[in-house]
Structure I
Amino acid sequence: MTQQTGILKKRTFLYLTEFFSGMSVMAVELGASRLIAPYFSSSQIVWTIIIGTIMIAMAAGNVYGGRKADMDPSPERIYRRILIAAVYIAAIPAVGKYVIIGISGILIFTVDTNFLIIAAFVCCLLLFAFPLFLLGTVTPSLAKACVNNLSDSGRVVGNLGAFQTIGSIIGTFIPTFVSIPAVGTAATFLIFAGILLAICLVFYLSVKGGKRRLIIGIALFVICCIFGRESAFAFWQTDLVYEGESIYNYLQVYEDDRQVALSTNVLFGVQSVYQKDEGLTGLYYDYVLAAPSMAAYSEKVSPRMLVLGMGSGTAATLCGRFYPQLEIEGVEIDQKITDLSYRYFHLPEDMPVATYDGRAYLQVSGRKYDVILVDAYQDITIPFQMSTTEFFTLVREHLSDDGVMVVNMNMRGGSGDDIASYLADTICAVFGGAYVIDPPYTTNRVLYAANGDGCLDNLVRDASRITDSTLSAHLGMIKDNIRPWNAGGHILTDDRAPVELLGVKALDGIIAEETGYYKTIFQEEGLGGLLRALSP
């Protein structure tokens with residue numbers, strides 16, 4: 001039991017402290033996922049790391065806060081910790097990306113497996129554990145401050161828990177649906193840091209002492225606002241024409257004399273491109289062009305194509321350009337990407353795009369298509385619900401009798417148990433067979449599966465009728481390099497689809513391949529040799 005003074009005589013203020021503390025914890029957690037995602041993806045593994053790290057920090061804070069409250073129940077200690085947490089959270093937008101890049105740069109040369117897991121965990125510890133540890137001390141400390149006698153201790157603790165829970169609920173919805181889409185992740189951190197700072201301001205203005213600490217905290221917060229508000233994720237990219245965030249993604253569009261490109265993750269390459277000369281891209285998108293011919297395009301009156309994972313429409317635009325009679329529609333879960341596709345990527349205005357999850361769209365659609373492109377696999381963020389036998393069965397049911405499914409799979413490997421092999425085996429289990437081709441100079445694999453027999457015969461026959469020399473030559477190259485997939489027993493189902501772990505394994509292989517030369521230099525010549533090798 002404690003003797004309350006000043007504003008602390010009003011339990012309402014203490015309850016509001018608990019409310020805004022709980023709100024800020026959830027806001028930081030959601031902001032953490034958006035800060036981490038451009039570098040490590042937004043997979044279930046990354047979410048697990050974020051949630052686990054935060055829960056560890058909060059649990060440690062609960063224990064520490066309870067012990068300190070018993071030793072010294074002074075409420076001033078509560079608001080001192082909240083003030084420190086507020087400043088720390090405000091600093092995250094300014095320093096977070098440098099911490100992530102620094103940790104990644106160190107670990108990429110020192111670890112051989114589970115790079116993503118280790119790097120994401122270390123970054124979460126450094127960026128988020130300390131402020132959430134401090135906020136974890138709030139509940140036991142406030143319980144000590146609120147309880148004046150044991151007769152109402154249960155009611156008071158229950159009220160504190162309720163205020164924290166309600167604050168956490170609001171702190172979950174506001175960042176997701178309001179602040180992050182409207183003003184971005186950096187501003188979201190600053191907004192909730194400012195809320196915590198405002199609580200401390202009310203407290204310190206109502207009690208004697210602590211004004212100097214408050215002034216320092218406000219000054220540091222202002223500095224963080226100056227340097228963190230306009231902080232960009234792609235701080236090394238100088239030719240961005242757009243950088244922003246949606247409910248689902250961090251987005252950047254950059255342009256040069258040759259093309260416009262969309263990336264939804266800083267470290268995981270390009271998701272869509274638009275070639276200004278309107279030719280082939282030289283990337284995996286070009287290989288989608290074989291699918292309409294495999295489905296006997298020239299023999300159809302009104303052939304239809306559905307793109308699941310439209311992105312900014314690179315593949316759809318290519319197919320529409322080379323197959324003008326093809327009726328194309330797309331499905332894209334992120335409306336902001338669709339908006340960008342019309343604004344920057346010249347997606348035809350008459351090409352409809354539904355804002356929907358791909359699998360859910362198939363479940364409500366009664367239409368059938370001659371070609372269905374599945375292009376919803378992004379870096380290692382593979383939606384498990386679009387990788388299973390149940391999903392591919394749904395795709396097959398929406399194909400015409402001689403329809404063709406074409407799938408872009410990233411992170412191919414050569415071991416036979418990589419994620420691309422699992423997907424190919426799963427598709428073969430549904431379609432009875434498939435053909436694959438590996439575009440050169442990429443980690444992609446493009447797979448074709450048909451509802452009927454004779455898709456390769458259709459490709460040869462259709463290609464012979466094409467007058468466009470560019471398309472005809474490209475289809476001939478595909479015909480010469482395509483090969484049947486020898487299926488194994490790796491089947492993904494709705495009940496068991498460990499796509500995240502398979503993705504991490506594939507990413508380790510890609511990193512090892514890309515950094516092998518530099519790792520050897522680092523091991524033989526140390527940091528000095530590595531810096532010399534990296535210098536221009």
Structure II
Amino acid sequence: MRVALGQFNALVGDLAGNAEKMRDIYTKALACDVDLLIFPELAICGYPPEDLLLKNHFLRDGRATVEKLAADCPEVTIVVGFAESHQGTNYNSAAVLQAGRITKIYRKCQLSNFGVFDERRYFQPGTEPAVISVAGLNVAITICADIWDVEWLADFLGNAGQIQMVLNISASPFHMGKTGQRQAVLGRCAKKFNCAVSYCNLIGGQDEIVFDGSSCFADSTGKIAAQAKSFDEDLLIADVVPVGGEVVQVKPMRPLVPQPSDLIDEVYQALMLGTRDYAQKNGFKKTLLGLSGGIDSSVTAAIAVAALGAENVVGLTMPSRFSSPETLSDAEELAKNLGIELLTIAIEPILEQFNQALETVSGWNSKGIAYENLQARIRGSILMSLSNQFGFLVLTTGNKSETAVGYTTLYGDTAGGFAVIKDVPKTLVYKLAEHINKINSRQIIPADVITRAPSAELRPGQKDSDSLPDYDLLDKILKGYVEEDKSAQQLVEAGLPQDVVRSVICMIDRNEYKRRQSPPGIKITPKAFGKDRRLPITNRYNSCGDR
């Protein structure tokens with residue numbers, strides 16, 4: 001049986017456009033004598049369609065799109081994901097297309113309802129397995145989470161007879177280390193059923209989620225025998241061949257393609273894809289960001305250029321009297337290295353006028369944090385005004401460490417349309433800067449930017465360390481508290497200093513209201529702020545103490 005995995009970049013809601021991509025892939029598969037062509041989970045409508053699924057006409061249009069795809073592609077068995085309304089109930093389904101029509105439908109049983117997933121809001125679980133015969137081999141159809149609990153799956157397929165391949169269509173979002181987790185799941189499934197496993201995943205950016213593709217085949221020993229590209233569209237074809245009734249081999253039609261070199265490279269490619277798709281899918285050609293000469297804005301600018309091209313990225317420096325000559329010079333050098341346009345608008349005259357107006361209010365002064373944040377708010381207003389005038393997408397440059405503890409200014413450096421490194425801890429930002437220079441074989445990000453102590457430059461001699469613990473320590477606390485849901489007591493018992501743990505946790509909890517008003521950003525850790533982590537703003541539970 002020759003099987004093709006058609007991983008492609010689906011656009012949520014673009015039923016006709018997604019189907020047209022699948023027709024193009026079908027034509028290529030047909031030329032390769034494919035018996036079975038597999039498309040990802042909810043490929044017809046894109047993932048996640050969210051409350052579009054509450055619109056009956058959306059579901060009807062999706063079904064009509066599947067039927068037309070079947071009619072247009074009659075010569076190969078196709079399995080494609082779609083959102084189905086059946087007898088008044090909605091399902092996350094896989095349609096089997098044969099001879100120009102839908103011949104069978106499988107409905108996802110194990111609905112994901114954690115993190116970014118909210119499937120029980122929209123779907124009911126299916127109850128029946130679906131096994132099809134293709135080229136004389138029995139193929140069991142599963143959708144995403146159905147395959148993650150192999151013992152449940154074994155019970156579910158208990159009466160299905162001998163299976164030569166488990167087919168899994170998926171919309172599995174990326175985070176660091178996810179590829180290895182998936183491949184371990186596929187390997188366990190292959191060994192459990194002594195069969196091949198084919199896994200077809202989406203690629204592309206959808207708001208804050210990135211799908212990395214990495215579709216693959218496992219043979220009956222659990223070995224990954226073929227893998228598609230990561231972070232790119234691909235058509236992966238392999239022959240699935242039973243040998244002597246005991247082993248199912250997978251023979252790919254091409255050598256293994258290069259994959260990301262390490263976790264840092266994975267993150268870099270995810271950020272590029274997420275930035276490119278968010279801009280292009282939402283109709284933005286050009287992006288704009290403030291360049292401070294610091295590490296965060298430098299990395300964000302480099303990612304934007306890699307994603308969209310230097311001609312589509314505009315940098316803006318907005319110096320005040322607190323801006324050092326060194327950071328201004330580094331911003332200019334970075335812009336030159338990247339080949340982007342650099343604009344300069346000095347904010348000192350604007351700051352003086354704002355300050356004079358505010359001094360008419362008793363109690364205002366230019367010595368405290370409100371005055372410091374005023375500078376950030378002026379910069380945010382300038383960026384958004386240029387966005388309004390020219391249609392630029394403003395990229396914010398705050399990292400996860402700062403976002404977590406509220407080391408940001410609401411309506412200042414949080415003002416913008418897309419937060420590229422919102423889920424990237426500060427320590428990882430530095431690693432990305434070094435990676436960017438390494439893959440470009442030259443100093444894109446100036447060395448001083450990487451080695452200089454980080455500063456917001458909102459008052460004389462300011463450093464981040466004046467307000468925050470060392471970033472190595474801060475990121476360890478964030479990982480434990482935010483991503484692993486550990487308590488203060490557990491973090492202290494793990495050897496972290498009690499006073500710092502309590503202080504950081506209080507800052508995280510106190511700043512939920514800021515995060516709720518920040519733009520979306522790309523998820524790259526197992527738990528990102530936003531859909532992954534939803535806490536009430538109004539909340540009296542005290543997490544800072546010893547619990």
Structure III
Amino acid sequence: MEQKIALELKNITKSFGSVVANKNVSLQVRKGEILSILGENGSGKTTLMNMVSGIYYPDSGQMFIDGQEVEIASPKDAFNYKIGMIHQHFKLVDVFSAAENIVLGLEDEKGFDLPAYVEKIKEITEQYGFELDPYKKIYEMSVSEKQTVEIIKVLFRGADILILDEPTAVLTPQETLKLFAVLRNMRESGKAIIIITHKLHEVLSLSDSVAVLRKGEYIGTVKTAETNESQLTEMMVGKKISLNIERSEPVNCSDRIVVDKISCVNREGIKVLDDVSFTARSGEILGIAGIAGSGQRELLESIAGLQHLTSGEVLYHDPKTGKEERLRDKTPLEIRQMGVRLAFVPEDRLGMGLVGNMDIVDNMMLRSYKKGKSVFLQRKAPKSLADEIIDRLEVVTPSANTPVRRLSGGNVQKILVGREIASSPTVLMAAYPVRGLDINSSYTIYNLLNEQKQKGVAVIFVGEDLDVLLELCDRILVIGGGKIAGTVDGRTATKEEIGLLMTKTGHGDISDERGVNTNE
């Protein structure tokens with residue numbers, strides 16, 4: 001028996017000024033189906049789903065729920081039509097419990113009855129296989145627990161159509177498997193599920209169908225069982241591209257950064273790094289894996305001089321002089337002048353490294369203003385650099401003189417990473433450089449990092465996708481709770497092995513069956 005169509009879009013169009021985000025997009029999702037939506041950055045995926053969830057209103061086109069034409073002008077309208085969207089950045093009150101967040105904003109004529117709400121929450125968790133303590137505070141939760149609260153929040157309100165934006169971005173492999181099991185249970189119960197994701201291997205393992213958008217237009221929908229990564233990528237990009245990371249063998253490796261027993265305390269007095277030691281070598285890529293918030297950011301910022309260390313040393317082996325220099329006593333500017341570069345791409349991309357109101361050329365000049373009178377102030381060199389980055393990384397922009405704030409998040413990211421790579425560093429630290437980027441742009445960044453490695457740069461790469469870490473990195477350091485849980489060989493380690501280390505706390509002498517010592 002054919003499944004009924006839960007949601008149908010016909011010729012949906014949305015423009016922002018002269019920019020057309022969606023043009024005549026038509027697609028369907030059926031009850032009891034998981035539909036993935038793929039597309040490059042700026043292809044209109046999020047805009048389209050924001051219209052379904054009532055955040056935006058389409059300029060033209062029609063929406064149908066269960067065969068009936070509807071008008072969704074607000075998130076409240078979407079809830080009335082049993083549509084719930086789980087955004088990538090959670091909207092939760094930290095000091096409230098899970099149950100309080102789930103029922104927050106509900107209007108109940110019978111009054112607020114928390115015990116009754118908790119019983120209903122438990123029914124939902126048992127039905128779909130969630131694991132959740134309704135009374136646990138949000139600030140005590142892991143990322144996956146917070147995501148569970150967001151999903152249950154929309155189910156509690158009766159959602160039959162669920163939209164998830166990058167649901168596995170910050171999950172461990174084990175947490176991802178648990179989420180997939182829950183989503184499959186929801187599918188079996190007749191829910192229609194839409195997932196926006198960049199991870200093709202997850203699309204192929206989870207979804208029933210895949211809808212592809214390109215430059216705001218609908219390209220087509222294919223059955224997952226009848227496609228593969230190459231075909232999907234070609235549909236997304238419009239041409240055949242290689243999905244191989246060309247990992248070269250390390251050559252002439254020598255110690256470049258030696259981190260020796262460093263510890264760091266944040267403003268709240270919590271120890272975020274605890275006795276961390278490792279070595280980053282020239283001519284190799286050292287990957288750093290860990291659950292979000294395990295100390296990855298503080299670790300890189302400590303090397304770059306942006307964090308105050310309570311103990312330990314950070315030593316830099318200068319390839320020009322052959323001398324060993326202490327970085328702990330130096331300012332971030334002094335460290336940069338030695339060739340150490342931090343390309344950190346946080347969730348707020350304009351919060352570090354770029355100025356939104358300045359154009360791309362001026363953002364290329366930011367690192368040189370303190371030098372005074374120089375070639376950079378003539379704008380010729382930074383203009384050439386801006387044009388090179390725009391061309392190499394396929395930045396979508398009207399020109400190099402466009403203010404950065406007018407660009408999409410993914411294109412802002414390309415400019416930041418491109419600028420840091422172009423500065424000819426001896427140490428390049430890249431934290432989440434492909435977060436939010438489409439697959440074509442991501443592989444461009446991966447290959448750029450590998451090029452830096454081949455030039456003898458010591459590359460430290462903090463990533464979220466374990467498949468990429470295993471394919472790109474020579475060694476992978478796993479951090480958990482501010483401590484090193486282990487170090488493994490990127491060529492022989494498995495996702496499961498890394499996932500287990502990610503959930504470890506503290507040090508331990510672990511060797512796997514291949515004899516790889518997971519402590520350094």
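Here, each number is a calculation from the coordinates, and none is a lab measurement. All of these numbers come straight from a predicted model, not from anything done at the bench. Cβ atoms are built from the backbone, for glycine too; each structure is taken alone.
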- Message: So if we calculate distance in nm of label points 7 Å out along Cα→Cβ at positions 452 and 500 for every structure here (I, II, III), which label has the highest result?
- Response: I
- Comparing distance in nm of label points 7 Å out along Cα→Cβ at positions 60 and 92 across structures I, II, III, the largest value goes to III
- Query: Can you tell which of I, II, III yields 17.4, 60 when Rg and Dmax of the Cα atoms in Å, for residues 20-187 alone is derived from it?
  - Reply: I
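Out of I, II, III, choose the structure whose coordinates give helix-only ellipticity at 222 nm (-39500 (n - 2.57) for each DSSP H run of 4 or more, over all residues; to 500) equal to -11000 when calculated.
Values: I: -18000; II: -11000; III: -9000.
It traces back to II.
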